[in-house]
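Take a look at these structures.
Nothing in this text is a laboratory measurement; each read-out follows from the coordinates by a stated rule. Since this is a predicted model, take the numbers as computed values, not measurements. Cβ atoms are built from the backbone, for glycine too; each structure is taken alone.
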Structure I
Amino acid sequence: MGLEAEPVPRDDIDRWHKRVATLRRHGATQAEIDFLRDQRVELNAMSSPQLVSFVERKLTEHGVKKLVPVDQVLEQQARRIIKERLTQEALSAVANDIQRQTDDTELPEDFRKQVECVLQEHPELPWDAAVTLILNPPNEAEDVE
């Protein structure tokens, strides 16, 4: 691939022999082992397109194919997609009505003062959490838990 090699420090002899055994076990040739004694090529020496091409080529060479999951997983995903589509369709049908109700909802006249009071009682809260507490107060059942 024409990548630039970089020198590596020599291992002690025992460590090197263990590396040689591992390299041989993984199918390295003698020429590759000799090369790796004193130098290496890092993957980051490749450009992004080179790395992608290299990985794709190796996956193809080794017969790796896309995984299609078991039927149960396929069905779960299909039902999730159907649910999302039906939810979007239902929301689209009422979106204009929701927007109209949102625009028509009256905010309290002292809204700013209410926000400031909540923040004074709970200074750790951000202002938008205070707005949420005012507009969606927790019900008493939630407070008990």
Structure II
Amino acid sequence: MASAAFEEIAETFAFLEDWEERYRYVIELGRDMEPLDDALRVPATKVEGCASQVWLVPEIDGTGPGATFRFRGDSDAMIVKGLIAVLRALYSDLTVQEVGRVDAQQELARLGLNEHLSSQRSNGLRAMVGRIRDLASRAAAA
């Protein structure tokens, strides 16, 4: 159920030869994202459970289960900002109902992230996925 944007990331990961190159690519993805306005870096948008500071701001187009899900995000750590970009590619432009059906663990495993992130980063990634699913679930019920 991966988007074309996520498939492109997966193809690039397969092309890159080592993890140092892949880390640089993830960081580059994060650098390409627009920074989040300071006014949006508030407790309500902060993701708990991350070693780094992470903020996710939903952008829901429409109402109910068919509403389109997008989000913006930012972090004080470059690799985490890159992970946010990967998650944006995975989830953006799905309906809020479809977000709940994405097996993020399986999709991210295709990139080999599980084996190459520290336990703290893995926990933070799970926290971000949980927050995304929660935001989409709330939007679907609205």
- Taking 56, 22, 10 as the value of semi-axes √(5λ) of the Cα gyration tensor in Å, for residues 29-108 alone derived from one of the structures shown (I, II), identify that structure. I
- Task: Taking relative contact order in percent (Cα under 8 Å, 6 or more apart) as the quantity of interest, name the structure among I, II where it is greatest.
- Result: II
- Among the shown structures I, II, from which was the value -16000 of helix-only ellipticity at 222 nm (-39500 (n - 2.57) for each DSSP H run of 4 or more, over all residues; to 500) calculated? II
- Message: To test your reading of the models, identify which of I, II gives 0.95 for Rg/Rh (Cα atoms, Kirkwood Rh) when calculated.
- Response: II
- Message: Suppose distance in nm of label points 7 Å out along Cα→Cβ at positions 5 and 125 works out to 6.7; of I, II, which structure was it derived from?
- Response: I
- Message: As an exercise: Rg/Rh (Cα atoms, Kirkwood Rh), for residues 13-76 alone, calculated from one structure in I, II, equals 1.08. Which structure is it?
- Response: II
